[in-house]
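Below are structures written as structure tokens.
Derivation of every value follows stated rules applied to the coordinates shown; laboratory data play no part. All figures in this text were calculated on a predicted structure; none of them were measured in a lab. Cβ atoms are built from the backbone, for glycine too; each structure is taken alone.
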Structure 1
Amino acid sequence: MTIKEALQQVDHHDRIAVEVLLARTIKAPKEQLFAYPERDLSQDDIERFLHDVERLRAGEPLAYIIGEKEFYGLEFEVNEHVLIPRPETELMVDKVKDFVGDKPLKILDVGTGSGAIAVSIAHVLAQVEVVATDVSGDALEVAKRNAVRHEVQDRIRFLESDLLKNINEDFDVIVANLPYIGEERFRFVSKETEQFEPHVALFGGADGLQLYRKLFEEIHEKGLKPGLLIGEFGFAQAEEMELVLSKFFEQNEWHIEKDYASIERIFVVSFANA
């Protein structure tokens with residue numbers, strides 16, 4: 001079977017994903033699929049390609065099949081232990097970058113998952129120190145490998161912690177991308193995401209914001225006053241998030257911002273006396 005025949009044999013709506021799988025199978029750039037359509041595939045290549053296509057048909061995200069996902073211009077290892085990084089989350093890295101500038105600040109990334117935010121921040125801000133936490137030891141192992149992959153492991157400390165439980169130091173910036181899908185309200189999640197991505201990284205209580213409430217409580221309990229506290233929430237949760245923020249912070253300390261698709265996506269807290 002040739003490359004051309006293999007592509008013609010597969011009937012799937014996401015042609016780009018199919019092409020990515022075949023290119024990965026033959027360990028070549030995608031452009032070679034079209035430059036050398038008559039290249040013969042080995043039997044092992046054919047079996048592997050068709051197996052991966054079946055995983056795709058079953059709804060498994062392409063990122064899990066190929067084992068990586070691009071975020072902020074970098075490739076990150078992903079697997080079943082971590083959430084797949086989303087492009088809208090890149091806004092938080094931009095916000096941190098703008099806030100930090102060239103200052104040697106200390107940054108905490110709560111719920112790091114694959115390490116996408118922490119590693120990206122350390123990659124673009126060579127002068128900062130980052131601490132990245134997660135409740136999942138398996139997720140932290142993925143994040144550590146991603147730090148090594150992008151050569152920032154010397155500037156990121158990884159810590160297994162349920163939110164701020166094991167945090168006993170101050171930070172200039174706290175970034176949090178916590179699970180925010182509601183189990184009862186705001187349950188906006190695709191069947192594929194719910195089936196394949198880790199639930200501990202998806203669901204945040206009845207309305208999706210319970211972990212943020214707990215985080216804010218712990219920030220107050222520990223007396224933390226970062227210059228910037230920033231976090232992501234879900235589609236249609238802005239009004240609820242405003243109620244949560246108003247309970248824990250002064251009105252002049254926080255605001256909501258839209259993402260690059262003009263959807264209200266992140267909250268920004270700036271402590272007046274930080």
Structure 2
Amino acid sequence: MSLPKTIDLAAMKTGGLIKQREKDLFAIRLRVPVGRMGADHLRKIGELAKKYGNGMLHFTVRQGIEIQGVPFADIQTARDELEAAGLRIGACGPRFRVVTACPGAAVCPNGLVDAGALGLEADERFYGQPEGLELPHKFKVTFAGCTSCCPKPQENDVGFHGQVEPVLFEDECNGCGICEVTCKEGAIIMGDDDLPVRNEAKCIYCGDCINSCPTDAWKVKRTGLAAFAGGRWGRHPELGQKLADFVEPEKAMDIIAGVLKFYKDEGKRGERLGVTINRVGLTELKRRVL
């Protein structure tokens with residue numbers, strides 16, 4: 001089947017319908033916030049992939065799912081069945097994209113914050129909402145539960161990772177030195193009094209000292225989020241720049257909203273946020289957002 005001459009492929013792609021190499025075949029991108037999906041929904045997607053597509057699914061690098069090989073003539077019917085099953089279409093283009101996240105503290109033993117819950121909150125707040133539309137370019141957000149940064153917060157337009165500040169209760173320390181051995185950053189050394197000393201300049205707030213202490217002498221002083229802005233991958237990759245440490249989790253949405261406003265005010269069409277920050281200045285972004 002030939003595609004209609006009036007078809008707007010760019011508009012279709014923005015709406016989550018991506019033209020494939022084959023003449024009239026498309027991939028339907030589904031919206032999967034933070035990569036979570038129930039087994040029943042996943043089963044339904046498989047059924048529709050066989051019914052309308054080529055039976056293949058593509059799991060994207062941003063935790064989404066695409067049904068491949070759907071003929072143009074079947075797109076609307078396939079969409080209707082997906083929506084009837086409670087499955088939503090994703091999106092491309094210059095807008096706020098679906099939020100990604102690791103499972104975080106709700107599942108992962110290394111998690112310091114509930115990254116999944118924060119990601120779902122951000123997706124609900126900004127995806128498809130006016131402040132997340134009509135941007136200069138795409139805008140990606142992710143949440144990582146700890147300093148391992150599995151979903152790569154420094155490579156997103158705005159990214160967060162959990163962090164924890166330790167404090168030593170000296171009277172509970174037995175001087176075993178396990179924390180010194182465990183610390184991969186060399187931020188802890190044993191002092192002359194057989195008590196550990198933390199070098200704050202080297203500490204990345206991972207919490208390994210807290211987790212490894214056999215007497216629980218290292219305790220949590222505070223927990224929060226490190227915030228980054230301006231990261232991107234692609235042809236000209238650049239890591240995001242740090243905005244702040246120990247952001248209270250409930251303030252994360254305010255930071256995203258502030259960065260979005262800055263981007264709308266200062267960004268040029270086709271310019272990623274990182275380029276805008278480099279042009280206008282990180283100091284100015286911090287002034288407006290923080």
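One table, with the values for the structure above:
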| item | result |
| --- | --- |
| Which entry (1, 2) yields the derived value -8000 for helix-only ellipticity at 222 nm (-39500 (n - 2.57) for each DSSP H run of 4 or more, over all residues; to 500) | 2 |
| For distance in nm of label points 7 Å out along Cα→Cβ at positions 16 and 32 computed as 2.2, the structure of 1, 2 it came from | 1 |
| Distance in nm of label points 7 Å out along Cα→Cβ at positions 72 and 136 derived as 3.5 - corresponding label from 1, 2 | 2 |
| For 13.4, 48 (Rg and Dmax of the Cα atoms in Å, for residues 56-159 alone, calculated) the corresponding structure among 1, 2 | 1 |
| For mean count of other Cβ atoms within 10 Å over residues 208-215 computed as 21.5, the structure of 1, 2 it came from | 1 |
